[in-house]
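What follows is calculated from the coordinates using simple rules that are stated; it is not laboratory data. Please read all numbers here as calculations on a predicted model, not as lab measurements. Cβ atoms are built from the backbone, for glycine too; each structure is taken alone.
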Structure I
Amino acid sequence: MPKTIIGVMGAGEHATPLDLQNAYELGQRIAEAGWIVLSGGRNVGVMDAVSRGAKSRDGLTIGILPRINSAMSDAIDIPIITDMGNARNNINVLSSHAIVACGMGAGTASEIALAIKAGKPVILITADLPAREFFRSLNPNLVSIAETAAISLEQLKVILSTQK
C-alpha cells in the first residue's frame with residue numbers, strides 16, 4: 001500500500017509570516033502522523049517552511065522542482081526536477097492524496113483549481129474571504145476551510161479515513 005502523501009502549497013517569495021508559521025507547524029504535524037510532505041521544493045516561502053517543519057520531526061519530504069537550476073530547500077529528501085516550470089503544479093496535485101494551501105497566490109490558486117478538477121480534497125488555511133468563497137463555490141464537497149495547522153490536520157485525518 002502506498003504511503004500517504006500530503007501536498008502543501010502556498011506562496012514562495014510573497015508568503016506572509018502567518019503562512020510560514022502555519023506551514024512549518026503543518027509540516028511537523030504531517031510528519032508526526034507518519035505521512036510524507038510534498039511541496040514545490042524551493043528554498044523560499046511555504047515550500048521551505050513546510051519541509052523544514054517536517055524535517056524537524058524526522059519526516060520525509062518530496063520537492064517537485066520547476067527547473068534544473070532551481071534553488072532547492074535543504075530540507076528536501078527526494079527532489080524531482082521536472083524542467084516544466086509552473087506545469088509541475090499538476091504533478092504536485094496528482095501525486096498527493098490531499099492538498100493543503102497555506103495562503104494564496106497565483107501559483108497556489110492554479111494548484112487548488114487543478115486539485116478540484118482532479119477530485120482531490122483541498123484544505124485552505126488563511127485564505128482571504130473572496131478566495132474561500134470562490135473555491136468553495138466550485139466544489140463545496142472537496143474544499144474545506146481551516147484556521148490553523150492543528151485544525152487542518154484533524155480535517156486531513158477525516159478526509160483520509162474516507163478515501164478508498
Structure II
Amino acid sequence: MKSKFIHFIKVFLLIDILVGIGIACKYMFTKRSITINYPFEKSPQSIRFKGEHALRKYDNGEERCIACRLCEAICPAQVITIESEPREDGSRRASRYDLDLSRCIFCGLCEEACPVDAIVEGPNVEYSTETKEELIYNKEKLLQNGEMWETLLRKRLEIDAPYR
C-alpha cells in the first residue's frame with residue numbers, strides 16, 4: 001500500500017521530470033564549452049590523421065612509385081588508376097597516376113599496400129573545390145602535395161614504423 005502511495009506522489013508531482021530538468025539546467029549554465037569556432041580555432045589533429053593524398057619522392061628527387069599497382073588492386077572504392085611504362089634502365093615508373101577523391105573512403109589501404117611508401121595520406125583536411133573534376137588528382141598534383149608535406153609525412157612514417 002505504501003509503495004502505491006509513493007508511486008502516486010511521484011507521478012502526480014512529476015518528480016522524475018523535475019529531476020531531469022534540474023540536471024539539464026545544471027549542465028546548461030556551467031562555463032565549460034565543448035564547441036570550437038571552426039575557421040578561427042582548430043581542434044588538435046592526431047599525427048596519424050589521414051587526409052588528402054600525396055606521392056612522395058626520394059631524397060635525390062626520384063619518384064618513389066614503381067608502378068607495382070598494389071594500391072590500385074587493393075582500393076575497395078577503385079579510385080586509383082595507374083599506367084606505367086618501362087624506362088631505359090629497365091625499371092618501371094608510373095606515367096599516369098590518377099586518384100578520384102570524390103569517391104575515396106580514406107581507408108588507408110593504398111598506403112599500407114605500397115612497398116616503397118610512395119602513396120601516403122597527408123595532414124590536409126581542407127581541400128574543398130567548386131567542381132567535382134577538381135577532385136580528380138593527377139600525378140603532378142599528388143607529387144606537389146608530397147613535396148609540400150614531406151617533413152611531416154617523414155615524421156609520421158617514422159612514428160608508425162614499429163606497427164608496419
* Asked: Out of I, II, which structure matches -13500 when helix-only ellipticity at 222 nm (-39500 (n - 2.57) for each DSSP H run of 4 or more, over all residues; to 500) is calculated?
  -> I
* Taking Rg/Rh (Cα atoms, Kirkwood Rh) as the quantity of interest, name the structure among I, II where it is greatest. => II
* Between structures I, II, where is distance in nm of label points 7 Å out along Cα→Cβ at positions 16 and 144 highest? -> II
* To do: Assuming 0.00 is FRET efficiency 1/(1 + (r/R0)^6) of positions 32 and 64 (r between Cβ atoms, R0 = 25 Å, to 0.05) as calculated from a single structure, say which of I, II it is.
  => II
